[in-house]
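What follows draws every value from the coordinates through simple rules; no lab data is involved. Here the structure is a predicted model, which means the values were calculated and not measured. Cβ atoms are built from the backbone, for glycine too; each structure is taken alone.
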Structure 1
Amino acid sequence: MNDSIIHIEHLNLYYESFHALKDISMDLPEKTVTAFIGPSGCGKSTLLRTLNRMNDMISGTRIEGKVEIGGSDIYGEHLDVETLRKQVGMVFQQPNPFPKSIYDNVAYGPRLHGVRRKDELDHLVEQSLRQSALWDEVKDYLKKSALSLSGGQQQRLCIARALAVQPDILLMDEATSALDPISTQKIEELVQDLRDRYTIVMVTHNMHQAARVSGRTVFFLNGIVVEAADTEELFSTPQDSRTEDYISGRFG
C-alpha cells in the first residue's frame, strides 16, 4: 500500500447526544482512491466531512480523538481552517456552481488565496478545466454563466473549482448520485485519470462504482468501521459476515 496521508486514531464524533462515529482508527493511503460504502446514516459522509472540518458548521458537534493530514493534527488549536480547506477540496452530492461565469467559478479559489495576475489565473483555469475533462466543451464559452451548463458539466466544473487551488486531497460526497448514467461514467473516468495525482476519498451508495474506481474500500455500519481492505479483496473475500451480507444485497 502507498504511504498514508491521512491518519485517524480513536475518533469519536457526537451530534449533541447522538454518537455518530464510534472509535474509528484507520490510515488512508496517498494517491489512491478510497471508497466509503455502507447503508444510509452509517457515518460515511460524517467521517468524510471531518477531513476538512465541515462538521464545524453543525452546532452541537463534539469530536474526540485525532485526525492527522500530512502529519498535522487538523483539530489542533493553531490550525488555520482556510488553509486546510485549500489542501483538502470537496465536491458535494448536488452540483453547486456559483452564479458567476465558468471562468470566475474556477478562478474563485485562486483569487481568494492571492493569485491576481491574469496570465496565472488563465493558466490555472485552463489546467483545472482540462483536468476535469471539461475544457474542450467550454473553452469558447468561459464568460457564459456556469448555471447554463448541464448537471454533469456543472459537477465537473465543481471538480475543476476544487482542483484550481491545487489541493493534495479531493473529497467526493456521492458526487454522481444526482447525475444521469453518461455523466456518471464521465466522472468515474475522470476519477481514474486523477488518482495518480491526488488522494481521492469518495462516499458512494453504488457498490459497482466503488468496485470500478477505488483501490481501497471501507465498509461502515452504525458509526463503526466494520472492514477496510483493498477493494478487490473486500469484494471477493470479505473477512466479516456483515460485509458479505451488505455487498451481496442482503441488507442496506
Structure 2
Amino acid sequence: MNETIETILNHRSIRKFTDQSLSEEQVEIIVRAAQQASTSSYMMAYTIIGVTDPEIKKQLAEVSGQFYVEKNAHLFVFCADLSRIKAIEASEEENKMIEENLQSTEQFIVATVDAALAAQNAAIAAESLGLGICYIGSLRNDINRVNEILELPKYVYPLFGMVMGYPAHEPEKKPRFPKELIYHENTYKKHKETEQYVKDFDETLKTYYANRSFNTRHDTWTKQMLRKYKVPQRLDVGPYIKKKQMNRH
C-alpha cells in the first residue's frame, strides 16, 4: 500500500486545531491540488473562497452553529460557479441560448460535481501535509445569509465549507458500510440482506460510539437517519438556487 492510499484510508474529521497557522505555501499547494481535479468539459465550474477575516469567520460560525468554523487555521468555502460562462463574449442570440442552458438541472449538477471533486483533492492534499480537515455542510443552514456575507453573484452558490489546520486531537476512524452494501457489479443489486447489513452496521457503530476516547454515546446509524429525515431541513435551499437562475428546468 502506498502513502497516498494510506492517507485516504486514514481520513477522519478533525474539529479541534492548534493555534499554528498555515503558510502561504501550504495554501498555494492545497488550492493547486484542488485545481487539478477532474472537471466536466474543462468548465472548472467552481470558486474557492479562503476566509481569513475573523469577523467573517464568526458570522459563518453563527450560521453553522459549529465553533470550529471560527476556530481553525484556515476556512475554505467551496462554491459552484457558472458565472464565468456568462462573461464570455457572445452574440445576443448566443447569450439567450447560454442563459437557457445555464438554468438547466444538468448544469446545476455539473457545477456541484466540479466543486466537490476539487474539494476532495484539497482534502487529500491537506491530509498528506499532516493537516486535518472537516467538511461543513451546515453553512447551508441559512444559505441566503452566507450568500450575503460572501457577496456571491448570480450563478454562484455555496455548497459547503472546509475547516483546516493542525489537529489538536486524534479521533478514531468512524466505521463505514461493508463493501457488499456499497459496491455493485454491472447493475444495481437489490440485496435481500440489506436490512441485515444495516442491523449489523448499527451494532458496529454502537460499539464504536461506546468505546471511542471522547464524546461517547449510545447511538446507531438507523437512529441518526431517523432523526435527520423526520424533520424537514433547509427548505430555503431550493428557492435560493432558483433565485440564482439555476436548476430551473
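Tell me which structure, out of 1, 2, gives 2.4 once distance in nm of label points 7 Å out along Cα→Cβ at positions 169 and 201 is calculated.
Details: 1: 0.4; 2: 2.4.
Going through each structure in turn, the value belongs to 2.
Suppose you compute helix-only ellipticity at 222 nm (-39500 (n - 2.57) for each DSSP H run of 4 or more, over all residues; to 500) for every structure in 1, 2: which one lands on -14000? Don't jump to the answer; show the numbers that get you there.
Working: 1: -10000; 2: -14000.
The read-out comes from structure 2.
Taking 175 as the value of volume of the Cα convex hull per residue in Å³ derived from one of the structures shown (1, 2), identify that structure.
2
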